[in-house]
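Colleague: Read through the structures below before going on.
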Structure 1
């Protein structure tokens, strides 16, 4: 006779499956953004991506007849969109104009550690010695990464933008848990619409060139970012975020660079030097020691 699995085990299995799937699929996002940035200005490209993704998810919401968020739930979705998609990806797109995808995505691996530290500041989690050790290791890794050879010297502003993006994504993950739950598809539809509008306004203010792509590679990158990199990945991420603590769910950002570095080396000729390998390993080890090992305990 089969033994019936407890509901908690089913939820954990669902969260783990969503976690792995979102991390692998998100590995192509950094490379696709690099291809998009070669023809489209960064804020315009990001705004176009999330506006189209919001329309796609809004259609899914209508077909599934999902409830629309109201009150505090709507406020949480709007705040999540402004921080995660608006501010976070404005900085990420700017960083990836100069940085190779693998390099930039490795810096975004700081998100779990930043999430833990921000959760401590918000008094949602306790600060542990392991988090301090992990932060030191990760910072050393960032310093080593900053010496990695690119086409020229590493632009400091691009590195700071990538780190700022990580902080915005981490803060969004912490704050969203303070608001009533919203279905992941609905949350992303509202959030991406909010972020898309903010990015398009920023593009107009910055006087970027507003034009549609001409190259097939740019259209392919945009299609991936809209359907897979936005629609599928962030819905799966919110499924994980509803089951796990924010600092544990953010560990997707540790798995993603492994996929991104491989794809970037293949498709974008990213050099994989000793600084990238050593610095990346220090960042990943620091994040593991600082947050993942603690989460497992």
Structure 2
């Protein structure tokens, strides 16, 4: 069995309208699903990705309106890295981010910046063989657009507690003392640890990562659940999220992992040409629509203005 790199990264926002404006309007991703947190349907779950809503490009957010800013600490992902194609793409993004008030720091083939709520983001020139996962945007040429995830970095006191799980159970390949690549037949993703910050323990909240999900085939998913359980992880049963199936557990350093299936996908209940335009509820929640819609923050379709 092989896992196919990063499936999605889920984060927290306290401002859904501002979140949509930044990730679609500034970064040029496509809002591919506007739905609710299935564990708390009173809050949004917003999914941004490439034009097709592909796993590997999918950064998602739970909205808790007015949530205070969080702070990444031990056992939390603190930086999410996207791929771009060239140094010229970094030039484009350094200028574009500055024009939109986001301060960016260039270091070689990397460009680091924060989203409006302090979530650490990074762009890196990548030579990975994976298919570029690109969304359309009228202000962003395709050759400089974001191309999907390169990896994530987490805070941990050391790599050793997690090494056996990552390498022997999940199939991560070491690329350094505290860094790995997880690569399948189609895609790969990087995972690394940095020393914990001196600011103290992490505080979940707006601008922090909730979990990182790794991609599994539908056929292998139940076997992965058994495998991580037998390795001593307290994994959940397989949970049907309608657009994919999920298994959750905390790896030994404390980071919340999910194993998510490559399918059925976001086109199962929406026309692919109109992803993200309407509030979509999984069938199990549809009977609650009249109660759910009034408590959600009104959000416009971010592509209406393109017309």
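Colleague: To test your reading of the models, identify which of 1, 2 gives 4.9 for mean projected area of the Cα convex hull in nm², for residues 140-187 alone when calculated.
Modeller: Working: 1: 5.2; 2: 4.9.
For mean projected area of the Cα convex hull in nm², for residues 140-187 alone, the value 4.9 is produced by structure 2.
Colleague: Out of 1, 2, which structure matches 0.30 when FRET efficiency 1/(1 + (r/R0)^6) of positions 76 and 100 (r between Cβ atoms, R0 = 30 Å, to 0.05) is calculated? Kindly include the intermediate steps, with their values, before the conclusion.
Modeller: On the way: 1: 0.30; 2: 0.70.
The correct label is 1.
Colleague: Name the one structure among 1, 2 that relative contact order in percent (Cα under 8 Å, 6 or more apart) of 26 was derived from.
Modeller: Numbers: 1: 42; 2: 26.
Computing relative contact order in percent (Cα under 8 Å, 6 or more apart) on every structure in 1, 2 gives 26 only for 2.
Colleague: Right, something else. Which of 1, 2 yields 1.8 for distance in nm of label points 7 Å out along Cα→Cβ at positions 164 and 228, as computed?
Modeller: It traces back to 2.
Colleague: Given -3000 as the derived value for helix-only ellipticity at 222 nm (-39500 (n - 2.57) for each DSSP H run of 4 or more, over all residues; to 500), which of the supplied structures 1, 2 does it correspond to?
Modeller: 2
Colleague: For mean projected area of the Cα convex hull in nm², for residues 108-171 alone, which of 1, 2 scores largest?
Modeller: If we compare mean projected area of the Cα convex hull in nm², for residues 108-171 alone over 1, 2, the biggest value is for 2.
Colleague: 1, 2: which one has volume of the Cα convex hull per residue in Å³, for residues 92-267 alone, as calculated, at 139?
Modeller: Checking each candidate, the match is 1.
Colleague: Identify which of structures 1, 2 gives the largest calculated value of distance in nm of label points 7 Å out along Cα→Cβ at positions 28 and 284.
Modeller: Top value of distance in nm of label points 7 Å out along Cα→Cβ at positions 28 and 284, among 1, 2, belongs to structure 2.
No lab work stands behind these numbers, since they all come straight from the coordinates. Keep in mind that what you see is a predicted model, and the values were worked out from it rather than measured. Cβ atoms are built from the backbone, for glycine too; each structure is taken alone.
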